[in-house]
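Nothing in this text is a laboratory measurement; each read-out follows from the coordinates by a stated rule. Quantities reported herein were computed from a predicted structural model and do not represent experimental measurements. Cβ atoms are built from the backbone, for glycine too; each structure is taken alone.
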Structure I
Amino acid sequence: MNVILDRLDNSLFRFLLVGGSSTGINLFLVNFCIYNNLMPLIQASIFGYIVGVIFSFFVQKTFTFRCGGYKSHYFFRFFVLSIFGVFFNAFIIFILVEHVQVNKHLSTFLSALIIAAINYFMLGKWVFK
């Protein structure tokens, strides 16, 4: 049992580290672009998100899940999972706020936890398989 927990902790820690780094890159780029008047908010947000997703793909693949080589379906599946995550995140927040009457901030936090758990599982079992 300890071997399973150690293995989970290592990959889970790497997953969280990469996810946090990806989010940091996204936020840095968005704010850098806005602060320096390089592009409007929406374009800066899209740009930051895309760069964060690309960074996350390569680092999750090599560092978190230690997949060697390249299979053409990796990026496609990663992209599909990312798009699913965006829409499912919005759906969860909508349900929690509008139908369950959960606070907006708590709803965002709970949704982020749910999406992170889904992503962790799906990256290991489907995307990089």
Structure II
Amino acid sequence: MNHRESIGKRLAEERKRLSLTQAELAKACGITSTTQFLYERGDRVPNAEYLRLIMELGVRVFYVLDGSVDDLSIPPQELRRLYVLCDHRCRDSAGRLSDLETRADTFEKLVQEYLRSTPLEAQ
């Protein structure tokens, strides 16, 4: 798979993660469905304006371009909320905390769930 095809594959993954059709994403970005299809197939490379627009919709652009997830950030107040939720979920009926490994796994799952369900601009 060449670089263009990889970009297209990751672009399609992100579109699906956001529960958008090719037509919906194309319309939101002011391009044709055919152009969106060509981007996802790897026959065309998206321009900077398109990348800016999809980023505003919640697409993780760095992931699309090179597979990295470094563009993900979670605001401190959201991390605090996830930590409190993890603490609550990791206590038994007597209020005792689970072991550290269980707490770490639970927190990781909560963060992953947040990242999958939250558009980038809200992170």
query = Taking Cα extents along the principal axes in Å from the coordinates of each of I, II, which one would give 59, 28, 21?
reply = II
ask   = Suppose you compute distance in nm of label points 7 Å out along Cα→Cβ at positions 14 and 54 for every structure in I, II: which one lands on 2.3?
value = I
ask   = Hey, helix-only ellipticity at 222 nm (-39500 (n - 2.57) for each DSSP H run of 4 or more, over all residues; to 500) derived from one of I, II reads -26000; which structure?
value = I
request  = Can you spot which of I, II the value 3.8 was calculated from, given it is distance in nm of label points 7 Å out along Cα→Cβ at positions 62 and 94?
outcome  = I
ask   = Once volume of the Cα convex hull per residue in Å³, for residues 46-101 alone is calculated for every structure in I, II, which label goes with the largest value?
value = II
